[in-house]
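Some structures are shown below for you to check.
Please treat every number below as a calculation from the coordinates, not as lab data. Computed from a predicted structure; not experimentally measured.
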Structure I
């Protein structure tokens, strides 16, 4: 079981969020916190949902409108998803570096673009000197 497991019926979720069950139903209709449903259609809330309900109450207490709250929750959820994706990519990179020690994953060419390199290969280096003289007038 994790924080996204839908385990709380509406009455328990309302108690945990310190709200009336009808408020949870309204937030569900508005799409602010949408719980999962059982086969019979009953709402089931997760700890994440309860946390979002508490955040809605906090923001509402500070005078933020429901549309503003919706935007804040959307941005927080997007931020969490992006952080998770970064963790996944960092893990994949770490695994690649462990599986191929000493190899380069990529390098930058003279235009600044990333180019892949074979294991043990070194990027080409441009060591030419260019002399520029202004034209005579």
Structure II
């Protein structure tokens, strides 16, 4: 196999140096804040298997750039709320770090859950069951 110029781990490390990372315990304290929009970028199967943060918006990783771009035919109004703080999360914080770095490059301000959903329940975060559709 051909060597890569940059590994995925190096990309995540670089992203984390320039984005806002939120600790699990801090986001647990923000769950009821109406000014916070928690965005879950995990695959639907991950959500069904492990549950989700109540009230979180599900936005599949592959559509994020299109859903936040008001000029895109795929734009979602939930991302057009200028007065909200957006916090993205995945399972372990890798995908969300890359996502937030990309969104910042686009001019969309956001933060991410540093450890992802992996420590959410064990640190006392509420979890809702997601049913298969």
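P(r) over Cα pairs in 10 Å bins from 0, in percent computed as 10, 25, 18, 11, 14, 12, 6, 3, 1: which structure among I, II? Only one of I, II returns 10, 25, 18, 11, 14, 12, 6, 3, 1 for P(r) over Cα pairs in 10 Å bins from 0, in percent, namely I. Starting from the value 16: which structure in I, II was relative contact order in percent (Cα under 8 Å, 6 or more apart) calculated from? For relative contact order in percent (Cα under 8 Å, 6 or more apart), the value 16 is produced by structure I. When helix-only ellipticity at 222 nm (-39500 (n - 2.57) for each DSSP H run of 4 or more, over all residues; to 500) is computed for each of I, II, the one that comes out at -16500 is I.
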